[in-house]
Structure 1
C-alpha cells in the first residue's frame, strides 16, 4: 500500500454491546484507528442499511441510530456525532453513475453497524463520514463490482469500512452457556478465509457464489451481513496484502472475522 492509499476494511461487528465493552474485537478496532493512515473521510457500508435501490447519507450532521432493542440504557445514551459530508455523498453519486444513488438528506444516519465499530476506531468522532446503503435487489456479483468502482476513492484519502458478519445466524445462536462454534459455521468461515484473495471474473468468485458452500445458507439465512465483505474484496487491486486483524466465533454462529485490504 502506498503512503497515500487508504486501506479498505471489513469489520465483523457482532453485538451492539461491543460499543460498551472492552474485548478482543474492540481493542483490535481501536488499534486499527491508531496504526492506519488517518483518512480524510470514510465511506461506510453497513449490513443494517439494506434498501431497495442505493442511497447515501447526504446531511451535514447525521443522527446516531440505535437500531436494536432490549439493551442497557447506557447503549441508547451513547451517540456518535461524526460530521457528514454532502460533498462526498455527491462524489459517490458521480462516481457510481449510471447506477442511480439517492441523496438521503434526512431519513437515515449512522446505524450501529457503522458507528458501533467506528466509535472504537475514531472515538473523537472527528472524521467526516457518509454511509452507503446495500441494494437488496442486486445479486452478489453486483456488490463486488460496486467495490471495484469505489476503489478509486482509496487514492483520494478516503477509507472504505464495511461492516457485517460472514456467519450470522441468530436463530441458531447459543445465547447462554455452551458457545462452541457449530461445525457448519467454522467450515464456512474457513471457506471465506481461504478465498479472500481469489482472482477472476466476479460471477465466478467463490465468495460471490457463497451459497454453493454446504454451510453457506445456514451461515447466512439472509444476505445483508455477508454482502459488505464483497465491497472490500472488490476494492482490492490483486497485489496488496490481505490480512485478518482479528477473528473469533461468538455464540456458536456469529463470526467476528475482520479483513484488511492494504
Structure 2
C-alpha cells in the first residue's frame, strides 16, 4: 500500500493506459483524482473504481487550457490539503506526413502532449515546494528515440517530454520534488487490438523490432509509473524509464527469429 492516503492525480485516465495507471495507484491505497476531457468515459471509470472500493473522483478538464489546469490543481490542493503525486499522461497521436501537417493540429498536439505537462507540473510544484516533497511521472514514448514516419510531431513532443523530466527534475529536485518519465513501447490497448483487427497496424513489422517478441500489457506500464511515483524510487530524478520489451535496445530489426 505504497500510496495509502496519498492524493494522486492522473490525467487522461478515463480509459486506456491512464486508466491502468490510476487503477494501480488506487489499488495501493491512493486517493485518486481522474482528470479527462471525456466526461462519459470518466464517469464510468470512476464508478468502476468506487465499486471496487477505491476512493476516486472525476474531474473534467481541457488540458490545452492553462487556466483550467491551474484551477484543477488549486481545487485538489484546497479540498484534500495537499497533493502527493501527479501523473501527466494525457496525449494524442496524429498520423500525417510532415509535408501535409496543418499548423493548427501541430499546435494542438504540442499543447496537449507537452505544454500541459509543463504547466500541470508548474502548478503542482508550487504546492510541492511548501510540502517539501512531491512526485511527478510523465508519459513519454518509445517514439521519443525511435521515430516512425507520419507521426513526426508526436515523436518530437515525446522527445521533449524526456527533456522536460530532466530539466524540471534538475530545477525542482532541491525542493524534494522528483520528476521522471515512463516511455512505453507497443502496448496491447483496446485501440491497438482494433488496429490489428482492421489491418491498420502491421503486427509483423512491430514484432521484428521487439527483442521480447510480444506486446506489453497496460498493467506493465502502470507498474513502472507506480514505482517511479513511490518512495521505492526516492533516489531517481530526471530520468526516462523505457518500458518497451527491449525495443530501444534493438540494434537491427530482424525479419525472422534467429536460431
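Read-outs throughout are calculated quantities, based only on the coordinates presented, and are distinct from any laboratory measurement. Note that the coordinates shown come from a computational prediction; the quantities given were computed from them, not determined experimentally. Cβ atoms are built from the backbone, for glycine too; each structure is taken alone.
Summary table below
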item: Computed 31 for relative contact order in percent (Cα under 8 Å, 6 or more apart) - originating structure among 1, 2; result: 1
item: At a computed 2.8 (distance in nm of label points 7 Å out along Cα→Cβ at positions 120 and 184), which of 1, 2; result: 1
item: With helix-only ellipticity at 222 nm (-39500 (n - 2.57) for each DSSP H run of 4 or more, over all residues; to 500) derived as -13500, matching label from 1, 2; result: 2
item: Source structure (of 1, 2) for distance in nm of label points 7 Å out along Cα→Cβ at positions 136 and 208, computed value 2.4; result: 1
item: Winner on distance in nm of label points 7 Å out along Cα→Cβ at positions 160 and 192 once structures 1, 2 are ranked, highest first; result: 2
